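*Asks:* Some structures are shown below for you to check.
Every read-out reported here was derived from the displayed coordinates using simple, explicitly stated rules and does not represent laboratory data. Predicted model only: the values in this text are computed from it and were never measured. Cβ atoms are built from the backbone, for glycine too; each structure is taken alone.
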Structure P
């Protein structure tokens, strides 16, 4: 298979498009604090409203990476793929490959997220790039997820990479 054959023409048209419906939800202090405890991050700004206010915040903060998990719907084990990730619930990015694996994620945080904030996330296909590595051709797929609060302010962006062979 040649590198040019990995990305069908119709798939290239998805670049810039939403991959699923936006997800939205209110972040509760309890959920954020449970996440912080599980990560062994005992920052008092996550747990103590008075400490958060004394530091100039309106209420307790949410651990930044909690955004990645806060809006994910509960799903049964039957929806887990062989590689341990959940099957995609959104638009399928059709590629002429046998497998896809996680290739990393970069985050940029713009504003704090507070307990009680309503956050909406939108994930778009950012790019598809055909490459050739030491073990053959592959596609580097990048997504961009934007997290916006109830005031319409972007609080964070995540650039996700996956490698498809």
Structure Q
């Protein structure tokens, strides 16, 4: 599993942000599909961070924060971290991404790159899907967590019917 900004920087380095309209919103949706499909073949998927059900779909807060300065425009830089030893901001390295994982990220990215951002939002908002279930519950009672459980994402991408456990 990788910190989400590593995967984002991998994508931003390998694909032209203008050509692929890699905005903050779009990158979060692509990351969601990459993680969802990875969860069908790996117990923990590829993304270490948790997705939250925000109004415009699944979002990883640290990714949103890293790129929020670009607004709705294509991202023109890499996610950074603060190196406390030097006091400098440095790009989050993606070199630790294993070759097989990079190939999986690339394959899933290419599968969804042809969809418009609005189509990606619609796909992630599927009625009965993970985002819909969690966002609806959270909208009805915002004391609940907006976190989308990996088990729910995995079941959705594996083709299982969503379920809600009652305790």
Structure R
């Protein structure tokens, strides 16, 4: 025997009970669960929006700090170039001053050496003249056989020195 040979399009009591239960569950969900869920979703959405804003602000701040650091680095590079330029100028100046001091010292030493040479020349001429004069006197004494008087002796020596000096300057 077949039970329930009735028309399936006509609702029976089970279907009505299931429909009432579904509507009650839907009402409870709509009244208490859905508002809570919407509230949590709104809070989460606000947190995400706030995080995105904070990230954008942090990115903007990082870009500003990067630009400041870049500007500071450019200033430091310019200052370093300036320091190097000034150091090179000072080094060049010190080098030139040292060269000038060295040249001055060289000139002074050369002048002193020339002065010493001239003094030595004069001394040697005088010494050679005296020795030459003595040799002339000795030779003259031998030739004439007699000693000359002191005044004539000095005069001959002076003449001989002058003559020897003139001959050496001519060479």
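*Asks:* Any idea which of P, Q, R comes out highest on FRET efficiency 1/(1 + (r/R0)^6) of positions 82 and 130 (r between Cβ atoms, R0 = 30 Å, to 0.05)?
*Replies:* The maximum falls on structure P.
*Asks:* Which one of P, Q, R has semi-axes √(5λ) of the Cα gyration tensor in Å, as calculated from the coordinates, equal to 140, 15, 9?
*Replies:* R
*Asks:* Also: When distance in nm of label points 7 Å out along Cα→Cβ at positions 10 and 26 is computed for each of P, Q, R, which one produces 4.2?
*Replies:* P
*Asks:* So mean count of other Cβ atoms within 10 Å over residues 18-25, computed for just one structure, reads 17.6; which one of P, Q, R is that? Walk me through the numbers before you get to the answer.
*Replies:* Details: P: 14.1; Q: 17.6; R: 10.4.
So the calculation was done on Q.
*Asks:* Who wins on mean count of other Cβ atoms within 10 Å over residues 34-41 among P, Q, R, i.e. which is largest?
*Replies:* The maximum falls on structure Q.
*Asks:* One of P, Q, R was used to calculate helix-only ellipticity at 222 nm (-39500 (n - 2.57) for each DSSP H run of 4 or more, over all residues; to 500), giving -32500; which? The partial results should precede the final answer.
*Replies:* On the way: P: -3500; Q: -13500; R: -32500.
Of the structures listed, the value fits R.
*Asks:* Which one of P, Q, R has volume of the Cα convex hull per residue in Å³, for residues 66-105 alone, as calculated from the coordinates, equal to 94?
*Replies:* Source structure for this number: Q.
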